[in-house]
Structure I
Amino acid sequence: MAKLLLFGRKHMDKQIVIGKIIAPHGVRGEFRLMPLTENPQRYLEMEKLLLENGRELTIISARFHKNIVLIKTEELTSMDEVEPLRGKNVVVNAKDLPPLQDGRFYVADLIGFAVVTLENEALGKLADVITTGSNDVFVVKGNDGKDIMIPAIDTHIKEIDTTSRTIKVVLPQWID
C-alpha cells in the first residue's frame, strides 16, 4: 500500500490549506495557528505565511505550544490587528509543494478518485480523509449517497493508481 502524506486538506484555486489561524495570543500581535499538515515542523522553518486572501505575512518567530503553533509576524503588532484574521486559512501554492517520493501522495490530489473493490465493483468517490489519532480514514461518498468509512491502512487500501484515478480497497468486515 502506498503511504499517504497528509499535507493539506483541499485545493483552493491551486492552493492547499496547511493551517488555520485560531485566535490572538497575548496583546502584541502573536497568534495561535492550528497546523493542518502532517509536517507541522515546517512552520519553524518558514519565512512567510500566505493567507487564503493572498495576504503575505513575514514570520519573526514560531514556536509550538501543545498542538498549536504560536506565530509572531512583522505586519501584526497588536491583538486588534490579529482579531480579523481569526478563522482564516493559511495556504501554500500547489506549485510550491515539494515533490514526493514514489508511493506517497498529497491527500488533496486524491479527492475525487473512484474507489473500487479488488473485483472492480464501483463503491463511489473519495470525498475526504479524516485524520485520527491512530490512522487516517478515507471517506467515500457511496454511489447511493451514503458515506463509507475505510481505515487508510494496508489491510484495506490496496492500490492507488494516479493514471486511472482509482483507489482499490478491501472493505472492512463491518461494512456490508
Structure II
Amino acid sequence: MSSQRTGASRGLVGSLRAADGKAVVRMEDSFDTGIDDLWSAITEPERLARWIGKVEGDLRLGGEFRASFTSSYEGPGRVDVCDPPRRLQVTMDPGQEDETVLEAELSPDGDGTRLIVEERGLPLDNAAAYGAGWQAHIEDLAAHLTGRPPADWRTRWAELKPAYLDQQRALG
C-alpha cells in the first residue's frame, strides 16, 4: 500500500475541483495500518503533533479547538461530526469569511485502511497551494505511521505545487 511510498518519487494522491465558486481539495490514499490506528493518528493531539501540527482544545463533538499546522496555518476549529473510527468533520475558522470544512473518511482496504481527506470552501485562485500542502501532510502521515520522521514540509510543497497548478488551471 502507499504508506510505503515516500518523498519525491510519489505520484499525486490528490485532486482539485470547483464547487459553488470555491475550490475543493481531495486526497485519497491507503495505509498499511488498521483503521483504529489510523483514526488515532488523525484524532489524538500527541499523534497529530508528529505529522501535521499542534491541536489543543475540546476535541469532542461540538467542541472548539485551536490548530497550528506545519503548513503555517493557525486558527480555530469546531468538531461537527465524530463517528469513530469512520468519519471526522471539522469546520476551520467557523463563522469567518474564509471558513472551510475539512472531512476525513476511513474505510477498510484489504489489510490496511483507505483515507479520504477533503477540504471544501477554499479560494479557487490558490487551490494548487492547498493541494500541494495537503499532499505533503498526507505524506508526513505515512512517514509517521511507519516510524520515519516527516520530510521538510516546505521543500515537498514546492516540489508538488507545479503539478497541482496544472489541475488548478483546468478549473477555469
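Between structures I, II, where is relative contact order in percent (Cα under 8 Å, 6 or more apart) highest?
Comparing I, II, the top value of relative contact order in percent (Cα under 8 Å, 6 or more apart) belongs to II.
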| query | Just checking, which of I, II has the largest value of distance in nm of label points 7 Å out along Cα→Cβ at positions 98 and 154? | reply | I
| remark: When mean count of other Cβ atoms within 10 Å over residues 18-25 is calculated for structures I, II, the one with the largest value is I
| Which of I, II yields 1.00 for FRET efficiency 1/(1 + (r/R0)^6) of positions 26 and 106 (r between Cβ atoms, R0 = 30 Å, to 0.05), as computed? | II
| note | Structures I, II compared on volume of the Cα convex hull per residue in Å³: the greatest is I
| request: Identify the structure, out of I, II, from whose coordinates P(r) over Cα pairs in 5 Å bins from 0, in percent, for residues 34-137 alone was calculated to give 2, 12, 21, 28, 21, 11, 4, 1, 0. | output: II
| field | Which of I, II leads on mean count of other Cβ atoms within 10 Å over residues 50-57, largest value | value | II
| Can you say which of I, II returns -500 when helix-only ellipticity at 222 nm (-39500 (n - 2.57) for each DSSP H run of 4 or more, over all residues; to 500) is computed? | I
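Every number here is computed from the coordinates shown, using simple stated rules; none is lab data. Everything numeric in this text was worked out from a predicted model, so none of it was measured. Cβ atoms are built from the backbone, for glycine too; each structure is taken alone.
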